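Listed next: structures, encoded as structure tokens.
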Structure 1
Amino acid sequence: MPLFNGDREAKCRGDALKMEVERMVREALTRLSLESRVQVDYPRDPRFGDYTTNVAMVMAKRLKANPRELAQRIARALDHPMVEKVEVAGPGFINLFMKRKWWFSAFSRVLEKEGDFGCLDLGEGRRVQVEFVSANPTGPLHIGHGRGAAVGDSLARILEKAGYEVEREYYVNDAGRQIRILGESIWARCMELRGREVEFPKEGYRGEYVVDLAQKALEEMPQVFELSKEEAVERLAYWGAGEILEEIKGDLGAFGVTFDSWFSERTLYERELVSKALDRLKERGFIYEEEGALWFASRRLGDDKDRVVVRANGEPTYLASDIAYHALKAERGFDLLVDVWGADHHGYVPRIRAALEALGYDPQMLQVLLIQMVSLVKGGEKVSMSTRQGEFVPLAELVDEVGKDAVRFIFLTRKCDAHLDFDVDLAKSRTEENPVFYVQYAHARISSIFRTAHERSISLPDSFPDVDLAPLELVEEMGLIKKVLRFPDLIEGMARSLEPHRLTYYLQELAAAFHSYYNHHRVLVEDGAL
């Protein structure tokens, strides 16, 4: 879903170069007494120009004209001092080839902006909430959570770069059955450590971290075991969840991820927001009772069946609290809600959108990114993992072994809804096959150029905007300039499509262009102009 449509979308376009080319095409149409919305794109093959537009084919149907002949007329009218030549291809594509001074002028502006290059006003300050990770505080973060963290945090940064006001939120699932199971698991391990034989909960958490929590509980809160089992389990559950949450915060901090808000699920019940949300649904005719349970009539709004929100025993379902949570999000004044969920939650998307619509909100204000599984590969073999059985690879362990930047980068090397095999040996290798090393090596080479220039006393300009770019004539040099100048278009595209993985593709392409240039040409020469 595009964030904005129609005239507003045209107004908020972020790529200034493409906007300028679109203006050139519109001026050509005006000379022909024609008018149409113009969209300019980059050709996949540079042989077809620097920019291309299908405006002639779009207009031809309305004008009942031959699209190729119309394209020829528009091409002849495209008389601009920055345009080298215009060609018509295929059924009516108009391909524009720009002069070198066009690119040099644009690149000089990049050098002026430095760190602000790529910053857009696409969002115009509109508010976006990105909720991600939101792992249950029942165990350490594993690598699947890490992928969601990398996707969510990168997307938030991209949206900020594009001019949106972004809030990062972690939804803490600290109420419900899973927390109680955690308490039962800790209690059972405590009993075992005290020499008592007890039956471990069938669905309990079996990781070694539960034993560590039990040992800590025995040392720090022995008075709990003077209570009844029911009371002890409840105390241990919330204490254990708090301990795990602090560990989660530390792991995310080490991963370069911070949140503006940590929202507790318990808050929804303490503020009676769950019952209030269900009451609103009932008032709007979307709640009915059947067999003692309360049902949400979600099928009327696109779900495949109606859903229970309060069981016959009076206990709310997870869906009930999720409805209340998203209703609260909508009330907080965000223009867009982005949820980053595990792929196993795909069935929840139509339910939550149905709830928003039933409550009177635009269901499309919620966009959900589904994160597919990560398989860890070591020595050519996949590592077996099961969170409940305690067989998982903690995110912190992978970060310690491979490095934060490498882990984040590799998590973004595939679209988030595609399965990812994380090859640890490849991630640690110093070869061109390792995408992280390949990109970092390009940066290292660039840094070495400046270092070597200093060692050789080769003077460099104090201000890069003052550099004369005219001596740059090689195809590889122009290719690098053009690739760099596509960065704002990339930011705009990622912000609109919510696809942060495209950044790693771009970086690998940019690194490849630089390595090719570096390998085939001398970079440091005595010629002052170069």
Structure 2
Amino acid sequence: DRRLLSSVTSAQWDSLAQYIQTVLSDTRLRAAVRQLPREWQQTVGTDVFELMRHRREELPQLARQYYRLVASTVEIRGTPKGDTFVAERTRDGIVQITLRQSGGTRRFFRECTSDETREIRLFGLGGRDSILITGDVDRSIDVIGVGGSDEDVLIDRSHVAGNFWYVTPIPRAEHSSSFYDDDSTTTVVLGPGTTFNGKETLAEMSPADRFEPLNEDRGYDLGLHRRLTYNSDDGLLVGGGVVYTRYGFRHKPYAWELNPSVVYATTPQDIQLTLDARYYSIVPGVMVGVSFFHTELSLGRFYGYGNESPRDEDLEADDFYRVDQERVDVRAFLRFRSADHWVFEMGAAYRYSEIEFAQNSAFALSPVYGAGDLKYGEIFGSIVWDTRDHQLLPMRGAYCTLTGRYFPVVLDNTSHFADGLLDLRAYLPLHPDVTLALRARGQNIWGRHPFYHAAYLGGKDDLRGFSRERFAGDASLLGGGELRIALGSVNLFVPGEWGLLAFGDAGRIFYLGEESDNLHSGWGGGFWAGFLDKRIALSALFALTEERLGLYLNTGFTF
């Protein structure tokens, strides 16, 4: 419909809808109902007739809605013999499109208005194609011209007035014209606001991809992100947010995405706010990300440094180890995906931390560097190799990430420091329904650092069963294994599958000046489930250690 109906005008849609209304009289609708089996006529015949009448009366309105959907992006394709496209910006918000075949015969004409159309796409196919954009206006519909497989001519002689950054009084031509062609012999003449992409494009793989692309290239999606998890440290975590995704021409998987979310934890009675924005439309092939993060959940306790730092259960019940941190991060980053499984990321961040503690707490008795307020900066980068078959419920593949962070002497930070982390995971199939998941992780800190940047072990993400931030030091090592067994299908409102798991974790902290050979360990088990082709995933498990029993409800596996 997007390609075949681009020449149908709004008046033609209205005329056709009114004609169908006239033809579908009540007499014909009753005749249609009489084609049903007699038993159906007696039970649902009246309802079917009234439903068809209602749809007939709504037809003009539905036709106009569908027209506006198709007209929002007008897509015009030429022929294999060479064509001439002319897009004339006649007035503000008005673009007239003319398509002529190689012999000069006009094959297509349409006048598009900005009230109905956001974007016009002109596709040359085989032969020598020409795409010409003209006109001088203050505002206009975006026009995209795509050259064909042969030598073409792409010319933009138009000018769309605008302002630098859209709000300043500094004049700047708006980028309302774009050309795409990967043929080196094509003639390209750019205007003051034209962008050109000469990157080689891959041939479409199949007729299905050609006529119904798997990746959306127009419009938007609005979805909901929900969170309902539990762990013994934070209690119940309830929250969610919206995911607004805007698609665009040749922007995979999308042009940009905005994701605000909020989470509330019942035990500390604190919240976490996140705002993520990701763009694939700024730098070709690179994701540009900006995020804002405010939380009071990232740090809850501090037991002191060392692999054998003491913990008293009664004192912990009285919040003796409690430390409250308010943390704010504002970060920007670039993410580049190479080949099939490699992802590279680099960026910088502004960070703020505020630490509060009771005067009769363990932290007050033995204060360490990092108390109070601190404004500082961060430079970070990571390399990821990921062949997992699923991010939430992986059963096959491998995962490796190497992350480095550097905190320079800027703002309130008087001592630069850095840390590095290596995380290795493997998912080994022992049987079609049995997987052994293995994990090894190491972290090291260099330089004098605030205590909340120490290498920690404990909590739902690593040494399960121990309290979160249970052990702190200059370095950490962690190893673990998890046996995952798929037991069959389950139909809980929606179809899915479920299984059991059993795990064991072991790790230790290294701290300068401490001699310790103690290896902390925990073990446990639980069940997992995935629904709607694992788009909804959860796991519930218990973890037992020498100090306590931990309970966890997660969206997916721990690793």
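Just so you know, all these numbers are worked out from the coordinates, no wet-lab data involved. The shown structure was predicted, so the numbers you read here are calculated from the model rather than taken from an experiment. Cβ atoms are built from the backbone, for glycine too; each structure is taken alone.
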The highest value of distance in nm of label points 7 Å out along Cα→Cβ at positions 58 and 82 among the shown structures 1, 2 is in 2
Working back from -4000 (helix-only ellipticity at 222 nm (-39500 (n - 2.57) for each DSSP H run of 4 or more, over all residues; to 500), computed), options 1, 2, answer is structure 2
Ranked by mean count of other Cβ atoms within 10 Å over residues 178-185, the structure on top of 1, 2 with the greatest value is 1
The highest value of relative contact order in percent (Cα under 8 Å, 6 or more apart) among the shown structures 1, 2 is in 1
log10 I(q)/I(0) by the Debye sum over Cα atoms at q = 0.07, 0.13 Å⁻¹ gets -0.63, -1.29 when computed on, of labels 1, 2, structure 2
Distance in nm of label points 7 Å out along Cα→Cβ at positions 106 and 130 gets 1.7 when computed on, of labels 1, 2, structure 2
